[in-house]
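Take a look at the structures listed below.
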Structure 1
Amino acid sequence: MKVLVVQQRMGIGDMIIFLPYIHAISKKNQTQVSLLVKKNSKAEELCVEDQHIEEIIYLDRNKNNSGRHDGWLGFLNLLKDIKEKKFDKIFIFNGSLRFLLLAKLSGIKFIYQYPLFTKKDNIVLTAKKFTENFTEKSIDIQPTLYLDKEKIEKAKNKYNFENNFKHICIGFSASGPTKRWDIKKYIKLAEEINKIKSCKFYLAGGKNDEELFNQFINSSIASKCIFFKDLTVQETLPIIKNCNIYIGNDTGWLHIASALNIKCLALFMDSPVQAYGKYSKNISVIVPEGETEESTTHNTMGKNKINFQEVLNKSIELLS
């Protein structure tokens, strides 16, 4: 039995949110599955130790329509790639006619897909309902990232995770400026928390965040910081696993920490809490002043309405 799961949404957070459903499909079929995902999902790094996943196939479609799988010629390339693997079942986490045609033309006998042209759905609820219809059992929506215990222990020793410190992962990166709290506020937050409790800070960002890293480097808290800028996502996982808490934006690092069973404080400035902040027992949220968890959307534009004192108070509470 060869099973393909199609999850074409972009980004690390979406990839992690779908893990419970991918695992459920694997268990129900009693076999490892193949994933068709986009490269920026970082699935290969996140799932390297996931025994439910056999292989990662990357969907090469770009915003500038230059990918190997873009357009009709790209569709034919993708069809060739999938057809030669001779899958028996396919699970398509979207309502795209393109993927339905791909499945049929690939000769896949059993096709499971969202209703055609499904749009503006709740990412968690739609995936849960779809998967439960197949498995015929309730699914726990809390994601899990599998991580070797030896790697966790090595990171603990390498980065000196002493018990007399609180270890805080700060996720100041984001997919866009409207989802990013001011870096100066994160620096001030770290300074204030460190006055109350001796801390070390693990700064989660990437190569595009050089300017933001530099502001931390030039701050009074610099000596207390470990920087992720030169690490792969895979290398950061055991470091985050050793932290006491994640504090930061609604970004991929939040969802990584949540799936590693770390307590998280997430700032939702321009994305829907109901979709990205309520699926995990590990996530506590803060929304802009004047908003509620139900009212936040991708157009809330509330980065300047996050109350600093509320963030500080909640951070101390979660660290206690």
Structure 2
Amino acid sequence: MKTRQTIPMHLRYTINDFNAQFPDNDSCLEHLKEQRFPGGVAHCEKCGQDRKHHRITGRPVYSCDYCGTHISPMAGTIFQKSSTSLRLWYYAMYLMASTRCGISAKQIQRETGVTYKTAWRIFKQIRSLLSEPDMQLEGLSVEMDESYFGPKRKRGGKRGRPSADSPKQCVVGIVERHGRAIALTSENATKQNLLRIAKERILPESTVFTDDWVGYNDFAQEGYAHKRINHSEKVYVVGDVHTQTIDGFWSLIKRGIGGVYHQVSKKYLQTYLDEYTFRYNRRDQGNLIFNAFLKRVCERAA
């Protein structure tokens, strides 16, 4: 019996497609060149104008057809000065883009034979491309909630929000219904902090759905249509008033981090949140999220 595919044909990009498009380093370099310098036309510093460039055999550089000055498509990107093959970088991005839950550096180490340090650095560099610091949610109905990431509560420990000296990290999330999401590490979930984040990320006069945490008490006074669900009384849905969308978003991230990475330090947590959020916001692109990863390389080039 033929297995039913959940991803539409036009959104599929399999490992066979990847191997066919990028069989070696040269194909990856040519792709990167075309992304940054379409047709090989780039500005030549010596000539002072745009010139056609051609590939230098045996070297990852292109030479100006007029004066011979070299340019490198990898200059200013996360690949610059890396001794790791360009195809391995592309392969790591393909794997990271093709999974909902993430992939560990240990898995790359096992599959490719690089050291764990190299694999960890590759993923760290790729994650640095995925942040969207200026994104503002445009949906008229958004859900906002805070969650905590860190070591599990000890057996018998007190439930509730962690204390100020807890090793857990506060994270504030905002999700458009049927749309995009934002997840930001925060010092705390105080009224001032939550309102500041909302003003930066949510359009005025939007409808904001939250639970009954006191940190959201002043939202209505700030121009938002504020609707609350009383979780403390074990009420979770009343008509269209709920926070199930963001609860599902938290579940996706926590299950991914717990299952793949097991634990993430406060120092790097934001980069992991960026990774999961980047994929979540492009979940309608199927396996073509890989192209979004490649596009970010050029967008973030120095």
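Comparing relative contact order in percent (Cα under 8 Å, 6 or more apart) across structures 1, 2, the highest value is found for 2.
Among candidates 1, 2, the computation of FRET efficiency 1/(1 + (r/R0)^6) of positions 36 and 172 (r between Cβ atoms, R0 = 30 Å, to 0.05) that gave 0.25 used structure 2. For the set 1, 2, ranking by mean count of other Cβ atoms within 10 Å over residues 92-99 places 2 highest. Here Cα extents along the principal axes in Å was calculated and came to 63, 45, 41; which of the structures 1, 2 was it taken from? So the calculation was done on 1.
Each reported figure results from applying straightforward, stated rules to the coordinates on display, with no laboratory input. As the structure is a computational prediction, the values presented were derived from the model and not from experiment. Cβ atoms are built from the backbone, for glycine too; each structure is taken alone.
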